[in-house]
1. Looking at structures 1, 2, 3, which one was FRET efficiency 1/(1 + (r/R0)^6) of positions 169 and 225 (r between Cβ atoms, R0 = 25 Å, to 0.05) calculated from, given that it came out as 0.15?
2. For mean projected area of the Cα convex hull in nm², the calculated result is 21.3, so let me know which of 1, 2, 3 that is.
3. Supply the structure label, taken from 1, 2, 3, corresponding to helix-only ellipticity at 222 nm (-39500 (n - 2.57) for each DSSP H run of 4 or more, over all residues; to 500) with the calculated value -15000.
Structure 1
Amino acid sequence: MPHTRRDHPDYEALRPQVVALRRAGLSRRQIRDRLHVHNNDILNRLLDGVPAPDWTRRPNAKDDLRARARELRKQGRTYDEIQVELGCSKSSISLWVRDLPKPPPRRTPAEQARIAREKRWEHELAVRERERRRTKSAATREVGELSDRELLFTGAALYWAEGAKDKPYARREHVQFVNSDPDVIRLFLAWLKLVGVEPERIVYRVMIHATADTAAAERYWAGLVGVDAASFQKTTLKKHNPKTVRKNVGEGYHGCLVVRVLQSAALYRRIEGWWYGIVCGAERSTQWNADRLTIPSPMV
């Protein structure tokens, strides 16, 4: 009996049709029945790389566990902690969360206690700083605007504390004031203006350590007092002592400004007189207040 040859379909030629049907949303069974491809291996090869439509996918019973595991991992939980809470294997957890960043190392109780102490201390410092600023602001408002008389006494007392003074063994009846605080310099210059000192009679000189930026210091003080730095007298350099650990260094260090008033002997004598007048006035005020006090008699 002669052998009858059966023609097998060209499965590779079917791939465009399979892909088109799959993308149209048909299931494997529907594609198989429509194209009569009953060999699963061939059908798998024809469908390779073509995703199945969403409606054909069965819900995974572990989808909720996977989502919860990822949420816990993002919270910084370890594999052991996730396993205890969800009751699933570490291998499954590893597959679910391996794309997430590893949480930072856990702190020991001692480290947590140290961090808590540091945060409490930072909070206390912030509270103290706010209280310090409130106190200063309130005190500033208490002063208000100075009268000429108040500025006169303030400047005289400031000079007697910081300015050059005449001594029996060294006659220095001239006005020379040295300070590193720009606000003090501003106050002293305002006081000189009050007592009638013309700007032409004031000369300036910087006094600074030799290791500092002299030119920058001269520019700084010249800008503060409103004159050209070229008009300054020669800067006085302090010799640097390597054994001394100085705190006045860095960009904020500008040395001291020396303010000297020319032809100022008479002004110096007036300053000394004002100072003694302030002292005597304070003593009289103190004695007057003491006389008003009622001292209780000792109990028998």
Structure 2
Amino acid sequence: MAGPLAGVRILDCTTVVLGPWAAQQLGDLGADVIKIEPPEGDTTRQLGPARHPGMAAFYLGCNRSKRSIVLDLKQEAGRKALFKLAETADVLMHNYRPEPARRLGVEYEAFEKINPRLVYLATYGYRAAGPMGPKAAYDDIIQAGSGLAALQSVVAGQPRFLPTIVADKTSSNGVVSALLAALFARERTGQGQAVEVPMFETLVSFVMVEHLYGESFRPALETAGYKRVLNKERRPYPSKDGHFALLPYTDGHWKEFCGLIGREDLAKDPRFTSLANRLKNVEY
């Protein structure tokens, strides 16, 4: 059975994780994804164990559901081939920073002339028009800059990176959402558009959902940081046969939990009788 994106052709000029994992998800949904690599190949081809040269585990995790070709976009012949492919494509994705994209001649205006229906998506470290726009960035840099690494100080005693490439993968999901929305808009208007998904701004938005907290207001009603999540006791709890996760979140959960542990008195304690009160007294 064909996927919901059957008939959509995507030119994937991205490398590493952010773009390739997004393009893979779109390929899994049925899109015809053509991965366009430089002569040296995507760097992830060399990361991790491999049965065959250039087919390392990291690369395989981000590049299924694709066809692949090599184009050297630093050469005129390579650029001509890309523009020829773009004439009939629905989407072009790349993660060149703004200045390298201009030097290569692969900015949006060049593609808009040959295919005004094309959705052109650029994804990189920082918003192109911002002060950090020209700078390169990778997952660790964005985890640090967004404040995510600093949040680990609460439990680790010092800033630490999450043991997963959360900035890349969170931004990948943003790319998928943005592309689907742009394709939907094109169905209504007949026009493509340029779309930008920067890692830094995407991850800051991700972190601030709960951690902007009291700073959501002006003047601030409280400090930033969601207190329940930043509690040092928020962790899996040890038992005789491993660890278990426990979260008596709603008032009903709390009453049931207090009964199970034989502490009905806590269910009646005014510090804990409501979700709001339990949050205020989360350190007890």
Structure 3
Amino acid sequence: MHRDQLADFLRRRREAIRPAEVGLADSPRRRTAGLRREEVAMLAGMSVDYVVRLEQGRSSRPSTQLLGAPARALRLSDDERDHLFHLAGHHPPPADGAARLARAGLTRMLDLLGDTPAAVLSDLGEVLAQNRAALLLMGDHTRFSGDRRHIVYRWFTEPAARAVHPPEEQEHQARQIVADLRAAAGRRSGDPTVDGLVDRLRTASADFRRLWAEHEVAVRRANRKTLLHPRVGRLSMDCETLITPDQRQQLLVLTPADAETRERLELLRVLGIEEFPARAAGTPVR
């Protein structure tokens, strides 16, 4: 581990980013060049103390999983992310591991979308990154570990995952999720990651076994869904999915399907802004 070089690299990348680039308010009265450490901690979902220790070269060797958080927060390019891994004494993740880190270009698109909820997903339905509008709408979906990283696994094993949709839409959503997984399994035939996930789902859920046996295949690209939000109520959302050329990552963009939903999203943003200063003061997102 090149502790001093790692500290210098992280500090310089933080100072090079303007707040507006990551969806934060900018001000001419800011005394700090680039982002504050508190803002990096908030975006990365880690403690301010750990960010300080990383930048001062006082941290223990960060794990490969932990390195993904500052890489996303600092909007590192693929080359910069690989450099970060090298400085920490790790090999950059192989193709499958890299698929669990949101591509830099997609992360920047999240920032550009501003108040439009958007997220980056893997082809197996792992949420790799979300913008703040998506956090307000759906909560933090990047916090899960193990099989729970996969939306399909939570859908068929946790009733709360289905409860965000009205009962009359749940069968349709379940079919879409399974058909999309079937398409990914076809593209990645023989991949033990996919085969293992499917086997565990078949063991855990009779409903999954029923739908998997029907062999429906469909990549999710565009659809309309209803979300039941605990604070603002029923939301009708149009979902557009943009897929990378290698089909390993997706950019999901959600827009209001009607005027009532648009008004409720505006209310949600206001409620979120009221809470944001407390979070920005150093409370971890995760």
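Laboratory data are not the source of any read-out in this text; all were calculated from the coordinates shown. Since we're looking at a predicted model, the values are computed, not measured. Cβ atoms are built from the backbone, for glycine too; each structure is taken alone.
1. The correct label is 1.
2. Numbers: 1: 45.6; 2: 21.3; 3: 15.4.
Label of the originating structure: 2.
3. Numbers: 1: -17000; 2: -11000; 3: -15000.
Comparing all candidates, it corresponds to 3.
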